[in-house]
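Student: Below are structures written as structure tokens.
Only the coordinates and a few stated rules stand behind these numbers; no lab work does. Being a predicted model, the structure only gives us computed values, none of them experimental. Cβ atoms are built from the backbone, for glycine too; each structure is taken alone.
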Structure 1
């Protein structure tokens, strides 16, 4: 939500305010990228950032996307509006992340992009100061961000954008597409959407002030901690309604036996006496898979997590990584065509590799609560979305809680 708000503020003429932004490596990479493309961003106050948008650079730049899918995908459509050549590259892992359908779609809308025929980073967007836009087809089976990327900048194209998903499988993470559409509408954009077809009419976006919701997906390990230990946790500021996939956590953890309720002070969740196995379709909540797999690995009966074949193209191949690391600790995890089958088996300590993936590190922390001597390799990779995770985890386990 923070990175979407930043992109929209960079596109909207005037001054926007983003309150309670997510402070993370991903949002730092996004602010740097948007400054390079022409936005003026004042992020000195951690609680409120000011963005002066509607201006685009005429000077070439090289953007470091790190391993942030939102920067890799959301900024190139905006870069087409700059009258300059903008290069994109990042961590080694980002060169394996799906971006070819987006680059092909941008070319179909009139963009000039040089990727050396790789269909992957590194690539250069040769901006012409404007983009014709119009109708385009894209296979977004690998990531909803491929559609969101086009939607976010679409109103700034001469003919807007009309996107048809042509993949054989539905676009994953539909809640994220709903979030994108809602944020566009709140800025005055005309957006029409179905499950596989989206239109954004051309028009100027309005600058606005927006307060960012808490990052519900980063609450997953703290909620899972209560599940695997039979304890209780309260998450402050849990929204009554949200388009975030993390909003599904109470329901998903309920399948393992947890009970929860939302009260004025937040979401209260209690773990069960015995963790039941669960059969979950996670196509709309794939980013929660690592932590849910950790819960399933210590359940009393088998679980199946499906609908998540697209996770093979995330920060790492999350399905292979989870199977490898959980099995190395003694679990019984089998890769399926579109997910994981997890059967209960006694686990033991060892090193859990994270593959520079923040969600795997969080999953390992959950396992370590109930399996002795688990060591998490590179816990600091959690800074991608939650800097200070290790201290927050320590404080929560010590009963001290966290500010938010």
Structure 2
């Protein structure tokens, strides 16, 4: 197969081969429906229980607080829709979401608006950060839920989750954080973070697509999103995807154990890339560089439209994106970048380079060289 340089790990990662081999028996030998009462089903449920225990321990939660979903999109929708609808029973009808949330969270917010909720879209500063003083201005005793992601999927900028959660709770509101992009690079501790709900997805850390997690703190009332069965303690219908659940837990365990080493490597590779392209003028990094994930570089090349740049880089074997994979078919500028104050034209000059633990120094230098050549050619 043609050798390509893959720099779109924020969209998805390849499954870890060790994880892939580990779960092979769960497709053929341990094939039971985990909710069947017989021996074959109980064996499958045993595997699910072990996976749940693993995830719970890694995020410092109870096993009873971990729910498996079809991915981050379902988990985000469930947390926001289910949490807000439950709070409406207390006559709370305001929901606050940051303006830079993933499209899954924004879709859920738009759905709530149609149901009569007041939705406030919290602005960010030009570094891409939510400011707690802005959250304080809009919180009230009518607030049902606040949703602020842990790390942005386009810029990698980290958000003040702990402070925001504490502030939301002071008004009696629920707090949810989308940790889909953060999970591969940050040590999640739901107790320290103080969140009521938290989501992440297996395919961001070398696990399977189509499997995610929603943490729901004990005692938090939330309405179900997916009906039709009594799986997941009656809150989420649907036959559990046992192989993917097992793979997610295995991949996450491996990721957390190698977190420090992987992050150090990514910092080195990112620095190397920036050094190599420093010969270019008119390059700006979007997002606070001191407060970001080590894996994401969102760069603006003045005078170069990102569609042309991405097309040319792809032809030369480098896989990149302009932003979220969920909006890749859209011709609209990034809502994240425009929320940070970039014009539509500036947003359309921006590209996301997202590195992974399998990238090498050689690949990064080659990608940087091709970046310099391509930018100069398109400008010329």
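Student: Looking at Kirkwood radius over Cα pairs in Å, for residues 236-275 alone, point out which structure of 1, 2 has the largest value.
Tutor: Checked 1, 2; max of Kirkwood radius over Cα pairs in Å, for residues 236-275 alone sits with 2.
Student: Comparing structures 1, 2 by distance in nm of label points 7 Å out along Cα→Cβ at positions 84 and 228, which one has the largest value?
Tutor: On the way: 1: 4.6; 2: 2.4.
The maximum falls on structure 1.
Student: Which of 1, 2 yields 1.00 for FRET efficiency 1/(1 + (r/R0)^6) of positions 4 and 76 (r between Cβ atoms, R0 = 30 Å, to 0.05), as computed? Let's see the in-between values first.
Tutor: Numbers: 1: 1.00; 2: 0.50.
So the calculation was done on 1.
Student: Name the one structure among 1, 2 that helix-only ellipticity at 222 nm (-39500 (n - 2.57) for each DSSP H run of 4 or more, over all residues; to 500) of -11500 was derived from.
Tutor: This figure was derived from 2.
Student: 1, 2: which one has relative contact order in percent (Cα under 8 Å, 6 or more apart), as calculated, at 23?
Tutor: 2
Student: By the measure distance in nm of label points 7 Å out along Cα→Cβ at positions 100 and 260, tell me the structure among 1, 2 with the highest figure.
Tutor: Largest calculated value belongs to 1.
Student: Could I ask something else about it? Between 1, 2, which one scores greatest on mean count of other Cβ atoms within 10 Å over residues 20-27?
Tutor: The structure with the largest value is 1.
Student: Another question, then. Given a value of 1.04 for Rg/Rh (Cα atoms, Kirkwood Rh), for residues 148-291 alone, point me to the structure among 1, 2 it was derived from.
Tutor: Attributed to the structure labelled 2.
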